[in-house]
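What follows is a group of structures, each given as structure tokens.
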Structure I
Amino acid sequence: MKYFPLFMNLQQRDCLVVGGGAVAARKTALLMRAGARVTVISPQAHEEIRAWAEQAQLEWQARAFQAGDVRGYRLVIAATDDRALNTRVAEEAEAAGVLVNVVDQPDLCSFIMPSIINRDPVQIAVSTGGASPVLARLLRGRLESTIPAAYGQLARLADEFRQQVQEQVADIECRRQIWEHALQGNVAELVFAGREQEARQEMRALIEQACDGRPHVGEVYLVGAGPGDPDLLTFRALRLMQQADVVVYDRLVSLEVLDMVRRDAERIYAGKARGDHTLAQESINQLLVRLAREGRRVLRLKGGDPFIFGRGGEEIETLMAEGVRFQVVPGITAASGCSSYAGIPLTHRDYAQACVFVTGHLKDGSIDLDWEMLARPRQTVVIYMGLQGVEVLSREMQAHGLPGDTPVALVERGTTRFQKVYTAILANLAEVVQAEQPKPPTLIVIGEVVRLRDRLNWFHPSEPEAGQSPFSRNRSEGNGL
């Protein structure tokens, strides 16, 4: 480790910036945000530095750097375009025992400036030891996108209750559990949603439960896992996947997505295939209730979007009736994800002005759809779970007026590297399915927009190894339920 990472208190400390350009202005702004008293020495100054000086936010000395200028400062930043001057500043600071940073010249620095993720009072610093500032900024950008801006508010709320927890909860392990539940559970989620008063009430309830010995009641996260590609998960989905104690997942959740779940979380398989239900829906509903009442954070991970043919509504009806707290995180539904990866826009002003999503079989396994509505021209029809009913589908759509030469696409395992796309026309759809034998999950897209696939086909997945499947499951990897 070439550099020792630390955070320095600069509140009301004197700091010097030598240089007056745009880079000097950026460094000056950082020092001012940290509460430092800043002096800038430079014959000329950037307009921001001039404005700060006019507002008495800093001192600008409009002159050249002179010997002895570094004395009395906590730290010095040299930010000029004159390498000889930067070297002189660094040498004088080193001789005076003052910390010095020379912009873009790590060999002259006694400290370096990291890339900063600021969620005040939470701060995260990223450094490459001066090897690649651009890489540090790229890493910072990735962290910025995954850490909610409200983490600062969460830290302040924790500080607000810290003394109370310490005074009222004597057991150290109990304190740890309170903070884990607060910072990874509903308290945090309420803060992230901007509901800070409710978060305080929830925090007080956690403390009271601990003091009274009452069991903690958990929460259910109903999360859409998308159509298969883990890059399509939302930031919120990833956050909840990493903090869940147990995950109840479906057959359509790809292994790549499942790998994003917290490593030590218990996994319960609740997949369903036509005529083969590992757990009945009613059993799943009650399982979620039981796990939450055990005080656990339960991730209900569903392929696609939980509210689009995902039975999410049925599950939260039970949770609401049983008084179990939950939250819902939408996912990219298969119609959107798979059609996009197949190069098929669902709407296009030259081909389709409407789009309809339907399921290929109803609750009792039948297929009885509003054929007259589905057979209308200038619209796209996307059918979920429709492979078993393609003969009925083809016959009824044509019988209700849709031409037999209407193009059709079948997208198998869309958005993954196992994706396959078969094209047909409505008249020979059943024959193509019989010949190609696509396996579930396969989405069916019907409409003139399918003609655009040849021009817009952009996703070319690599060939998987023989026998590999992202949807294959060892049914015994759950807990035996």
Structure II
Amino acid sequence: MEEQAAKVSTSQVGIEWRLDYLQNFAELETQLHQILFRLRSPQSIATCRRVEAGGLFKGSIEEQAQLLEAAVRAGCHWVDLEMESIDRAGPGFIRRFKSVKTIASYHDYRKMPPVGDIYRRMKRLPVQVAKIAGQVRTLADNLKIQKFLKAHHAGNPRLVMLGMGPAGIPSRVLGLKWGGAFTYASPGSHSAVASGQLPVSAMRSIYRVDHLDHRTQLYGIVGSRASVSLSPSMQNAAFNAKRVNAVYLPCETGRLSDFLKFARALGFAGFSVTMPYKRAIIRELDWIDPLAQQIGACNTVAVQRGKWMGWNTDAAAVVEVLTKRLRLAGSRILILGAGGAARSAAFALRGEGAGVFIAARRDAVARRLAREVSAEVVPWGAAEGLDVDAVINATPIGMAPNTDAVPIDLARLRVRVVFDMVYYPMETRLLSEARGRGLTTISGLEMLVDQGARQFEIWTGESAPRALMEQAVRQGFDHPELE
């Protein structure tokens, strides 16, 4: 606990001590005093959340108060008092902590609560900060948080509002920009106490939350699993290196319409599109690049003069990484899969004069794609008997957590180059087996960086710092707390 706190404590980062996570309170005051003395943290918040309020402490309100008082004597500067205890114990509960600053907090772990009613109750209390956190199900819920923070940022008490869950990540990153008194982060990737809580290292080094202002342009990635994407690490590193006042957010949602409302309301300057929205986004665009239109998939949107304009940088990235290893014109390339990534590869490679073979578990989808690009369909079970120059895995097979799976048996396939679009893990089992056979390999990381660099250049008009972007992605693999 102390070791984690020492890593994050600075003049701008305080520490919340969740006393309800302790199993033994016997030496609390002495031990906490010693830790605080060694850390010399400028701001320490003591919290002992009871089970009734979503915490782990099973004692009475009086026992809760006694533990918080011990933390104050140990040197904590703040105490967090949940509304459930305040309501049950009365105003005298707050007065017990008049020697330090107090936070009145309310948490709803199921939904976004009626914030207006709750804040009106909090305003009557003698506390310095009111904290309201709710579980958000949609990106649009962040707009409610933004509106409320902007309307009450100068009020008394000061306000903190957070959306819990993956869809609430934007509220954590943009909370200070919207006028929140402060925001919350975890000391590491495996120590979050609420869903969607990001590590402090990511909040400061990736999202640079303390540098965002009213001129900061917003970008992001929309998808059903956007919260685990490495693109924020990559794009934010590029913005920072090129001194572009922008931030790139993970925008996780189960409905594209939810993101569209969110992005339009906040005036996004551009965004990346990932599964499963690369096809659906096309009908929302004012203009689309002819190749992206032909492919029927768009992964990059830029807002130019108020118009939403779309590109497919996946296609160009496929050509880029393969051209470094073989001459595409006249080559024979097997594509595994027939989804959005496979479509991008098929159209791009046929455009370069390569012969394309398509194998997918959904035979009808494979046949439809083959007709569109004048490729040849190969039954999924028969693909291993081919003699090709390269094979591309455009399926999710091998992606974490199913890292032991492989889409094809390389022992039966005659091939020189193995290209796996899966980038997590960076070294898939398919690539490992290919390397063991002496074959040339291409990782999904290389394509991720290439397509991301092209996105950056579309958005900013500047050359992308590709080496730095790759370094940021690799750092994300080496240090999961940066993902």
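Where does the value 3.2 come from, among I, II, when distance in nm of label points 7 Å out along Cα→Cβ at positions 171 and 315 is the thing being computed? Value 3.2 for distance in nm of label points 7 Å out along Cα→Cβ at positions 171 and 315 corresponds to I out of I, II. Given -0.58, -1.12 as the derived value for log10 I(q)/I(0) by the Debye sum over Cα atoms at q = 0.07, 0.13 Å⁻¹, which of the supplied structures I, II does it correspond to? Label of the source structure: I. Using distance in nm of label points 7 Å out along Cα→Cβ at positions 243 and 339 as the calculated read-out, with 4.1 as its value, let me know the right label among I, II. Derived from the structure labelled II.
Since every read-out is calculated from the coordinates, none of them should be taken as a lab result. Not measured: the values here are computed from a predicted model. Cβ atoms are built from the backbone, for glycine too; each structure is taken alone.
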